[in-house]
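Please find the structures below.
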Structure P
Amino acid sequence: MWIKATCKLEFQMQALTPLVLMLRPRSGAQQWVAKESYTLTPYVPVVEYTDIYGNLCQRLVAPVGNFSIQTSAEVMTSEQVDVDRGAYFVEVQNLPESVLVFLLPSRYCESDRLGFLAADIVSDSLLGYDQVERIDRWINKSIRYAPGSSNYPITAEEVHARGEGVCRDLAHLGIALCRSISIPARLVVGYLYGLQPMDLHAWFEAYVGGRWYTFDPTQDEVQGRRVAIAYGRDASDVSIFHQFGAGDILTDMEVRVELSSNDPSEENCLKDSE
């Protein structure tokens, strides 16, 4: 199915402010980006690079005063996520080198402190996919999904102690629990059709059976219709923008995700406003 996702950011800059943005989805195994636009008002030069996780990043210096960024993408994605109960556990010595980093504790996913909890949750589960599914379902039933309850990232241990959190927080807990039993897991930030209230969304993926699978503890039944923007170890890697040398400068953000009514077969386009 085709989804059109748009994001508009409004800033009020007090000084020239360097930004690193992460707003462009890329085509991959689960999605194909057919059409894009990227509008800056006023226009400033942009340099794009790919980070160590394969995310498309944009560097720029925002001018003093009002500055806005509006992105739009039409993406072919699936209505359902892949499910493969029984997918095997990949032993650490057999993992691809690119996956190993997602086994280690990170800033918001202190997996070295949650091993006993994870072992208790998955005690009678088949190694691999079934363990991750058990973790996902345990978080869904045990930790309250509370949109708007956290304005900044908290650690997996803090999420467990509080018993509630936003989508990012629940994903952090899932990642930490998976890593504590030697299953690689990573955070994903992107768009989800039908999300209420509408906003950017976060979920996690786990590496079992020789590939990545999607899990989302905020949902009773994990849904498709997702567009991934960025992947990383935790929230420190996947912020949609990093600002340097300024205070709180974001004044408004608007996200829309809708079924595409346009013909996305036109060639990709990137445009900057003048």
Structure Q
Amino acid sequence: MKPCISQATTMPSSFAEDVANYADVGCTAMEVWLTKLETHLEKYSPGETRRLISDRGLTLAAAAYQGGLLLSQSEARQAHFDHFRRRLDLCELLGIQTLIVAADFAQRVDRAMLAAAVASLAQAGQWAAGAGVTLALEFRAKYAFCASLDTALSLVQACGEPNVGVNFDVFHYYTGPSKLEDLAHLTRDRLVHVQLCDLSGVARELAEDGDRVLPGDGDFLLAPIVDVLRRLGYDGFVSVELMNPVLWRANPAQVAEIAFTSLRKLLSAQIA
């Protein structure tokens, strides 16, 4: 497994600052926060951006995230898919092979809406294939539907596109309705990307993204999750993703160092 840092962990920093800080602590891969990249490209060309990344020896492991693809209709659907295609162009230009897609099921859906969502996911997968991009569907713990790993896997299977899989975010796994047995349905070919964090002293029902803490500093049983990934033969990227406002106020170079250290320590640990 290849460790990387999500730019959400140092959200106030610019794209270029993240590249420098992550490389300085020995990290060789970065999960891109797309709005940071888009802001960066308002001043710098794709060629200059490629050189910036290459000069620091970084790989852009994945991009987060694209929403609005599954349930939007009419003009809103057109706008979301236009935005999606522009982001696919960015991914292709910069060699980003994975794009995380948020499952936009904030409200309850009926069977007709579900069928439309599956069709939209398949269409998105086909567009992504043309750009050489794999989509990673992310389940969201507090959503009315697609709140669990099991449902995300079912949607991926139903869409039938080989370049569509799941993003496994341990925060949504632990704070939502996912079950231990859901991991038995996870396969290497459908696991596209992994995001790790921890949670400390907060009831899971009340947990928000801002409550995420460093892996190993909280209550999640992360070592067994890593062991499952290892037994699956997962050799892709694993990012540390924190949206913690306390960390955002700290020195971003120091945050990058402690985040990367905690992730490497977790990934190298063996279950006795």
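Read-outs throughout are calculated quantities, based only on the coordinates presented, and are distinct from any laboratory measurement. Since this is a predicted model, take the numbers as computed values, not measurements. Cβ atoms are built from the backbone, for glycine too; each structure is taken alone.
Here are the numbers for the structure shown:
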{"read-out": "Structure with the greatest value (metric FRET efficiency 1/(1 + (r/R0)^6) of positions 189 and 253 (r between Cβ atoms, R0 = 30 Å, to 0.05), set P, Q)", "value": "P"}
{"read-out": "helix-only ellipticity at 222 nm (-39500 (n - 2.57) for each DSSP H run of 4 or more, over all residues; to 500) from the coordinates reads -4500; which among P, Q", "value": "P"}
{"read-out": "Which of P, Q leads on relative contact order in percent (Cα under 8 Å, 6 or more apart), largest value", "value": "P"}
{"read-out": "Structure (P, Q) behind the derived value 1.8 of distance in nm of label points 7 Å out along Cα→Cβ at positions 29 and 149", "value": "Q"}
{"read-out": "Kirkwood radius over Cα pairs in Å, for residues 37-180 alone derived as 15.9 - corresponding label from P, Q", "value": "Q"}
{"read-out": "Answer label among P, Q for the case where mean count of other Cβ atoms within 10 Å over residues 5-12, calculated from the coordinates, equals 22.9", "value": "Q"}
{"read-out": "Entry that produces 15.0 once mean count of other Cβ atoms within 10 Å over residues 13-20 is calculated, selected from P, Q", "value": "P"}
